[in-house]
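> Next up, some structures in structure tokens.
Bear in mind these aren't lab numbers, they're just calculated from the coordinates by the rules spelled out. The structure displayed is predicted, hence computed values, not measured ones. Cβ atoms are built from the backbone, for glycine too; each structure is taken alone.
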Structure 1
Amino acid sequence: MQYYNEINKGYDRLHGAEQGEKARLIKGSCELRGLLLDVGAGTGRATQLFGERAECVALDPAKEMVGKFPGMKVVGRAEQLPFKDACFDSVVSLTALHHAVLEKAVGEIERVSKESAVIAISFFKRAKNFEKARALFKGFREIDSEKDLVFVRH
């Protein structure tokens, strides 16, 4: 996480446009609502795009990154989400879970999601664990974007 803490000042210039495109793709493909968790939110720039439909919580392990988000924010890891069971109506993650221990992160997302929750995950297609992600998100609708595959369940 030290790397992301160090690059936080230029992160949005490097990745902001791409993350915004993914957020708009997700917004157009499902009905995000209620209390929304963004896992691996970084600076929260994309998280803000979900705010018109949902009350957003940005989570990221890099304190300097998530500290830029103006709304509710939590420093934490995908593998150990610091929330009660079944408390989120929507969960998103934009190109972050390839850094996580995938099975643990997906289990935690399922744990904190309500039964009727919308889950939308963009996953880097060139990641070493991409095929594992595809297997874990089997049954989710797949939306192909340039560099990522977006898995959606609603």
Structure 2
Amino acid sequence: MAADTKFWVALSRVPQLGTVRFRRLESNFGDMESVWNASYNELRATGLEDRPAQEIVAARNNSSPDDEMAALERAEVTAVTWNHSTYPARLKEIADPPAVLFYKGTLLPSDDRSVAIVGTRSPTVYGREATAVIKPWSGPSWSYGG
């Protein structure tokens, strides 16, 4: 795992940070440790809006990248960033890939032709209904949130 993965993970928890903002921050700072340690004014100087900059500063004051990684380890969850060699190549091709991918188990070469359904921690009624429709199609290795 890359040395700065813990900063990617901590920043992935920040509301308002999606693919576009992650790319902007990575481009301007070069690494996520520098983003994590940047002042509000340094964040704003990249063109980041007020609220996301405030959220990053607040996250830094309220959480720890080391604690985030320890929690993942306890849960046996792996995190990879889009810069890591094990990040699925086909996932990078979508319009809005997650900056950090969290998974349990092992990513295998055969997983290249897998399907994933990515949702939210707070699913809508429609999301729950759609999951119920899809679930019967699943094979023995199917995993879904719910």
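> With mean count of other Cβ atoms within 10 Å over residues 39-46 computed per structure, which member of 1, 2 shows the largest figure?
1
> Give the label, chosen from 1, 2, of the structure having the highest value of volume of the Cα convex hull per residue in Å³.
Answer by largest value of volume of the Cα convex hull per residue in Å³: 2.
> Output the label of whichever structure in 1, 2 has the greatest value of relative contact order in percent (Cα under 8 Å, 6 or more apart).
Evaluating relative contact order in percent (Cα under 8 Å, 6 or more apart) on every structure, the highest lands on 2.
> Given a value of 18.1 for mean count of other Cβ atoms within 10 Å over residues 63-70, point me to the structure among 1, 2 it was derived from.
1
> Of the structures labelled 1, 2, which one yields -9500 when helix-only ellipticity at 222 nm (-39500 (n - 2.57) for each DSSP H run of 4 or more, over all residues; to 500) is computed from its coordinates?
1
> Where does the value 0.55 come from, among 1, 2, when FRET efficiency 1/(1 + (r/R0)^6) of positions 55 and 79 (r between Cβ atoms, R0 = 25 Å, to 0.05) is the thing being computed?
1
> For which of the structures 1, 2 does the calculation of distance in nm of label points 7 Å out along Cα→Cβ at positions 71 and 87 return 1.6?
1
> When distance in nm of label points 7 Å out along Cα→Cβ at positions 47 and 111 is calculated, the result is 2.0; to which of the structures 1, 2 does this value belong?
Here the read-out was taken from 1.
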